[in-house]
Structure P
C-alpha cells in the first residue's frame with residue numbers, strides 16, 4: 001500500500017519508493033552538513049577575531065581558498081583525492097609496520113565533509129559579521145555588572161549575534177540544500193542520482209525530475225518558514241527602522 005502511495009499510483013513506474021528514500025538521504029545529508037558547517041563557521045569566526053596572528057592567518061587562508069574553488073571540484077577532491085591519500089597511508093603502514101588495513105571512503109561521509117567544509121567558509125564570514133555587529137558597550141556593561149565571560153557570551157553576545165546572523169545563515173542553508181545535489185557525481189544514492197537512473201532507464205526525464213524539483217521546493221518552503229519564525233523569535237523587543 002505504502003509503495004503504491006509513494007509511487008503516485010504508478011505515475012513514477014515503480015521508482016517512487018526509491019526516489020523517496022533518496023529524498024531522505026538528501027535531508028540527512030543537508031542537516032549533517034549544516035551541523036559541520038556551523039561548527040567550522042564558529043571556529044573560523046573566533047579565529048578571525050582572535051588576537052593570534054597565526055589563527056587569523058589560518059582562518060583567512062581557509063575562507064579565501066574554499067570560496068575560490070568550485071564546489072564540484074572540492075567534492076571530487078575530497079572523495080577521490082581522500083581515497084588516494086588514505087590508500088597511500090595504509091600502504092605506508094604495511095610497508096613499515098606490516099599493518100594490513102583497508103579503509104574505504106563512504107560516499108555519505110565524503111559528501112558531508114565536502115559540503116560542510118565548503119559552507120564552513122561562508123558561515124565563518126556570516127558569524128564574523130554578526131559578532132562585530134553586537135554593541136561592545138553592552139558587553140562592557142555586562143562585565144561591569146560582574147558577569148563572568150561565559151555569562152557575557154550566553155546572555156548578551158549569543159542572542160544578539162544570532163539575530164544578526166540569521167539572514168546570512170538562512171541564505172547559506174538554502175544554497176547548501178541545493179548543493180546536496182552534487183553528491184550524485186560521487187555515487188551517493190540521493191534522489192537526484194536515483195531520478196537520473198530512472199530517467200535513463202525509461203527515457204523520460206520530465207517524469208522523474210519534476211518530482212525532484214517539487215521535493216526541493218517543499219524543503220525550501222519549509223526552511224524559509226522556519227527561518228522566518230526564528231527571525232521573529234530573536235527580534236522580539238527590537239525596534240526596527242521606520243517603526
Structure Q
C-alpha cells in the first residue's frame with residue numbers, strides 16, 4: 001500500500017498508509033464513546049466508522065491548511081501537507097527569514113497557532129451551518145448520518161485543537177513554548193522546552209494510564225521519548 005497524493009488549494013498533500021489504520025482505531029474508539037453502538041449490526045458499525053474516519057481526515061487537513069496558509073501569506077513560503085499515523089505535518093519547501101526579538105517570537109508562535117486556529121474556525125462554521133442551512137428532512141435516511149458527520153467534525157476539531165495546544169514538543173503548543181522560552185532564556189530556552197515537555201508528557205502518560213486510556217498513554221509516552229532523545233542529542237552536541 002503506497003502513499004496517496006493530491007493537491008489542495010495549491011498545496012501538495014500526502015496521506016501515508018499508516019493513517020488509515022490509526023484513523024480506523026480512533027474511529028472505533030469514538031463510535032464506542034459518543035454513539036450507542038452496542039445493538040448496531042456490522043454494516044451500521046462500519047458505516048459509522050467510515051463517517052468518523054472521513055471527519056478525522058477533514059479535521060486534520062483543515063488543521064494543516066491553517067499552517068500552510070500561514071506560511072504562504074505571512075512568511076511567503078510554500079509548503080507540503082503530510083497526513084500520517086499521529087496526525088499531520090506541514091513541511092515548508094525551504095527555511096524562511098526569521099525575525100529577531102519579540103516580533104520574531106510572535107510570528108513563529110502564530111505559525112504554530114494557525115493550525116489549531118483553523119480547526120476552531122471549522123468548528124465555528126459547523127455550528128453556524130446548523131443555524132443558517134435548510135434542515136435536512138427528518139424522513140431522509142441521510143439526515144442522522146449527516147448530523148453525525150457534522151457533530152464528529154466539530155468534536156474532533158475542538159479536541160484536536162486543544163490537544164495540540166498543550167505545551168509539549170513537538171505539538172503546536174510545544175513550538176509556541178519553545179519560542180517563549182527562547183525569548184525569555186536565550187541560552188537555555190530550547191533545553192528548558194524539552195525538559196518541561198518531557199516532564200509534562202510523563203505526568204500525562206501516567207494519568208492516562210490510570211484512567212485506562214491506552215492510546216493516549218502511548219502518545220504521551222512517545223512524546224516523552226522524543227523529548228528525551230532531543231535532550232540527549234543536545235548533551236552530545238555540547239561535549
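Values in this text are rule-based calculations from the coordinates and carry no lab data. If you're wondering where the values come from, they're calculated on a predicted model, not measured in any experiment. Cβ atoms are built from the backbone, for glycine too; each structure is taken alone.
One of P, Q was used to calculate relative contact order in percent (Cα under 8 Å, 6 or more apart), giving 26; which? Don't jump to the answer; show the numbers that get you there.
Values: P: 26; Q: 15.
Attributed to the structure labelled P.
Give the label, chosen from P, Q, of the structure having the highest value of Kirkwood radius over Cα pairs in Å.
Largest calculated value belongs to P.
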Working back from 2.3 (distance in nm of label points 7 Å out along Cα→Cβ at positions 104 and 208, computed), options P, Q, answer is structure P
